[in-house]
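The numbers here are math on the coordinates, done by the rules we state, and not lab data. Treat the numbers as computed from the prediction; the structure is a model and nothing was measured. Cβ atoms are built from the backbone, for glycine too; each structure is taken alone.
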Structure 1
Amino acid sequence: MPSQRWVPSIPAEYSIMSKNPPPITIVMDGGGNDVISVKDDCLSFNDRCQQQIKEATDILADLLERMHEDKVQHVLLMGPYYLENLNKAVDEGFKLLSNVCKNATIDCHIADTRDLDPPLGDDGIHPIQEGYELLATRIWEIKLDNDIPII
């Protein structure tokens with residue numbers, strides 16, 4: 001059974017967030033920890049890894065529907081960036097995230113970060129400040145390109 005230790009945090013955080021008035025735009029991260037939570041499986045891109053990615057994107061689809069029902073107007077999702085030896089898992093995750101976003105009932109955009117090489121910290125996973133700034137710049141570009149309000 002795939003691990004879901006990372007997946008529930010975003011829906012749980014959304015559940016406790018005030019929705020009066022509803023947020024106009026939500027900017028969120030898109031699934032990198034779901035790959036990391038089964039990293040050994042994703043290094044070989046086996047069935048357990050693929051199932052974890054599929055489950056995470058199913059949770060995202062449900063969350064986007066809840067956001068639509070709550071009158072959120074836009075979602076800007078930061079897609080996963082490449083990590084050493086995890087390109088297949090990242091590409092599969094991005095493909096599934098793109099499909100979910102494209103088919104959502106809410107205005108959804110993905111910031112594709114796969115062409116970036118954010119400098120990482122000692123854990124080899126999380127960016128240092130310069131890396132976060134690079135990712136934030138990509139999110140801002142998608143915001144500008146799609147005229148997404150962030151208030």
Structure 2
Amino acid sequence: MHQQITAPPQPADTIDALVVDGEVTAQLHQIDGTLRRLTAIGGRDVAQLATVRADGQPHDRDLGRYGEYRLIATRLDPSTTVITGLPLKDVHDTLWTVGLVLGGVSLIGLAVAGVAGAFLVRRALRPLDRMAATARRVAELPCTRVR
């Protein structure tokens with residue numbers, strides 16, 4: 001027998017679950033404010049919720065087609081546990097975005113540093129280039145003209 005879960009409105013994709021004597025009843029808060037009952041596919045996805053320890057610590061679980069969630073469980077009595085979970089998709093998307101931005105900025109910084117370094121080296125070596133050009137002109141003169 002499935003229990004009824006009553007919970008206040010939550011952000012979209014939040015999962016509420018009730019585990020009573022090992023039987024999991026779970027629901028997903030949808031963007032329009034409605035609730036959708038979650039079902040297990042091959043006995044794996046929603047059944048994962050029963051493995052969350054009720055220790056007050058966050059636990060990450062892959063709930064298959066529902067995605068990865070950070071879950072926290074609270075024991076109401078010896079046979080009943082309440083679980084709430086938030087999706088990690090936004091966290092993963094943010095980390096990818098930050099990584100790509102940092103990578104892009106690093107590449108641009110390396111390119112700017114390379115161009116600036118080449119410019120500074122050429123400028124620092126300009127007197128040597130003038131000296132080498134003078135030495136070439138002197139080397140091209142016939143030996144009789146050089147005193």
Legend entry - Source structure (of 1, 2) for distance in nm of label points 7 Å out along Cα→Cβ at positions 20 and 100, computed value 4.6: 2
Legend entry - Test item: relative contact order in percent (Cα under 8 Å, 6 or more apart) calculated as 16, pick one of 1, 2: 2
Inset, instruction - Given a value of 18.4 for mean count of other Cβ atoms within 10 Å over residues 60-67, point me to the structure among 1, 2 it was derived from. - result: 1
Legend entry - Source structure (of 1, 2) for helix-only ellipticity at 222 nm (-39500 (n - 2.57) for each DSSP H run of 4 or more, over all residues; to 500), computed value -13500: 2
Legend entry - Entry that produces 65 once percent of Cα pairs over 20 Å apart is calculated, selected from 1, 2: 2
